[in-house]
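See the structures that follow.
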Structure 1
Amino acid sequence: MTLSTVVLIEDDRLIAGPVVRALEGRGYNVLTATNGESGLSTALSPACDLVLLDIMLPEMDGWEVCKAIRRTSVVPILMLTALSDEVDRVLGLELGADDYLPKPFSTRELLARVKALLRRVEFDRAPLAQPSLIAIDDLTIDLDRRTVHKREDELQLRFKEFELLSLFVARAGEVVTRAEIFDQIWGTDWLGDMRTLDVHIRWLREKIEDDPGNPRHIQTVRGVGYRFASGKTP
C-alpha cells in the first residue's frame, strides 16, 4: 500500500509535534523542516504529496517558499497562518497556495483539509477512463451495469457489497485499511456499529469465495484491514 507523504514546514515545536502525531496517527508519512530553505528542498522531492507551510519561517518566509515551489511543482500547499488580516491570507492563495488554515486550528479541521487536498491529488492522477469490465480469476465485474458474475452465474450483491468489491478490485494487491473503507463506503460521518464492516465482508465472501472460511480473494490483514488478491497470487 502506498501511503501519502505530507511535508510539514513549521518552526514552532509546540505546533509541529501535535500535527505530526495526528498525521501519523491517520497513516500518513510525515517529513518535517524547521526553516524555509530546507523545507523547500523537502517539498520539491518526488515523495511529497502535500505541503503544510507556515508563513513566519527563518531563512525564507512562507511566501517565498510558496512562490519557489510553484515555479516547478503543482503539489498541493496548505498555508498555516497566524496572520489575521484577510489580505495576508489572500496573498497566499494568489501566490499559488491551495488553501489556508488560520492558527490556532483544531486537529480535526487540519485532517479534514489534508484529506480533501489529497483526494484532489488522487483524482488528478487517476486515468481519464476506467475500464467498465474487470475480470479477475473466475469473477467478472461490470462497473457500469453494477453486475458481478462468478463463472457463468450472476451474483446478487447488496449495494454496499458491490461498493466494497469495487473498492477492493480497484486496489487489488494493496492493503485497504478499515478507516479507508469506512470513509469511502459509509462516509466520514458514519457513527454506527463498526462491526457492520465485518458483517458485509462475511456476506461478500459467502458469495464470491469457493471456501468462505478460507478465502483466497478477500484476505484479512489483522489489525489493519483487507487485501484483495488473485487466486494465482501465492
Structure 2
Amino acid sequence: MLDVKNLSIGYEGKPVAEDINFSVKEGDFLCIVGENGAGKSTLVKTLLRLTKPLSGEIVFKEEGIGYLPQQTVVQRDFPASVWEIALSGNISKLGARPFYRAEEKKRAEDNLKRMGIWNLRKECYRNLSGGQQQRVLLARALCASEKLLVLDEPVSGLDPKVTAEFYELTKELNKSGITIIMVSHDIKAIMEFSDHILHIGRDNVFFGTTEEYLKSSIAKEIGLNSGEEG
C-alpha cells in the first residue's frame, strides 16, 4: 500500500530525519516510535502531503488515508455535533458538490455505530469525554478511508482504562483488514499488537518486524530486551 525510499524529512531545507526506508502492506499494523524531536510527527505530515519531503520517494498504491491527528486543547473544544464531525470525513469525496449524498451519510452512520456512539450523534463534541471524542475522530477517519488509517498519538491525554479500550478497538479494526500506521510513545504496550516497527532515532532508523525490533540493539539500549543484539 505504501513504499518509502531514501526519504529525508524536515523544514526549510533542514533535515530532521534522513535515510528512511519502509513499506506497508495491506493488513499491516505499523507502529512508529522514537524519542521526542526525532521526526515522527514530521514523517506523518509528509505522508499526508502536508509537508514536502526534502528528498526521497513516497509511493502510494492506494489512494485515500483516514487520519486521526494528535488532539490539541482547541480541537477538544470544537463546537460541532458528533454527526457533523463524523460526516466531514467524507469531504474529500464531495468534489464540487456542496452537499453529502445518501451513501456518504450512510457511511457516517455505519461508522458511528461501529464505534458504539450512534446514540451520541446529536451531542456537542466539546461535551464528550476524551475517549468518546477519540471514537468520533476514528469514525471520521473511517469515513475518509476504510483501508488505511494513520493515527498520531491517539491515546495522548487519555486515562489508562480508556487507553486500553482504544488499543483493543484498533486491534479489532486491524483484524477486520484495515491497515494501520500508529505513532506512539507507549512502546511496551504497542509491542502486543503491532507486527512492524519503524523506530526513528536521532542517529539511526530501524524498520522491521516487531520480533526483529525486540532483538535489535536499539531495543536493548532502551531496555526492551536483554537478548542478543540484532
Structure 3
Amino acid sequence: MTNTMPNKAKALIGMVAVASLCPVSFGVINWHTPAWPQLAVLMFAAVLTSRLKVKLPGMTSTMSGNLPVILLGVTQFGLFGSLLVAFTAAIAQSFGSGKQIKAVQFLFNTCTLMNACGLAYLAYHSRLFAAYESGPALALILAAALYFLANTAPVAGIIGLTENSNPFTLWHKVFLWSFPNYVIGAGLTAIASLFTATGLATIATLMAVLFGVYKSYKMYVDRAEEGQHKAFAMAAGH
C-alpha cells in the first residue's frame, strides 16, 4: 500500500503518527491510577459502540457510534484512561469487520483517534470557561468540536490524497453527514456525565440509546444512498 501511496499521503500519515506521541507521552508522564472497574466497563462499551458503523454515502469511510463513550472517558478519567478507551475503540473499529486492514491503515486510524481524544481532553480540562456557571457544558462543546475536527479532517485528507480528489469537498460531505451524530453524541455525554460514577446502569442505558440512534441513522443513510442509486439509474436511462 505504501509503495503506491503518494508522498503527500505518506507525509500526512507520518505527521499524524508523530503528533500522537504528544498525548501518549503526556498521559504516561502524568499517569494516575484510574478506577479500573469503571474503566473496564467503559472500554467494553467502546468495543461495542465501535462496531455500530454506518458507511457514509458516496465515500469509502464509515462513522462509528463510539463518540459518547470516548467523551465520557474524557470527562470521567485522566488522560491515560481516556487514551486507553480511545485505543480500545480504534482496535474495535479496525478489526472484526471481515475486511483485511493493513498495518499503515491501523496506524493512521489509531493515531488519529488518539490525537482527537487528546485534544478533547485538553479542551475539557482547560480553564477557559472556569469563570462561567455553564463552564462544564461549554467545555464539553469545545471538546466535542475539537474531537470532530481532529477526527474527520485527517481522514478526509488521506482519502483525498490517495484517491486524487479534493480533501475539502470530502470533508464537507463528512461534515454534512456526521455533524448531527456528533451533536447527539455530545448531548448524550453531557447527560451521562451528570452521574458521579460510570456504572453498569449508566452504560447500559447509554448503549440502548446509542443503538436506537444507530439504527435510525443507518436506515436514513441507506434510504438516501438508495435514492441516489435510483436517480443515477434514471439519468443513465435517458
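Can you tell which of 1, 2, 3 yields -26500 when helix-only ellipticity at 222 nm (-39500 (n - 2.57) for each DSSP H run of 4 or more, over all residues; to 500) is derived from it? Spell out each step's value before the answer.
Values: 1: -11500; 2: -9000; 3: -26500.
Among 1, 2, 3, the structure yielding -26500 for helix-only ellipticity at 222 nm (-39500 (n - 2.57) for each DSSP H run of 4 or more, over all residues; to 500) is 3.
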For distance in nm of label points 7 Å out along Cα→Cβ at positions 133 and 173, which of 1, 2, 3 scores largest? 3
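Every read-out reported here was derived from the displayed coordinates using simple, explicitly stated rules and does not represent laboratory data. Predicted, not measured: the structure shown is a model, and the values here were computed from it. Cβ atoms are built from the backbone, for glycine too; each structure is taken alone.
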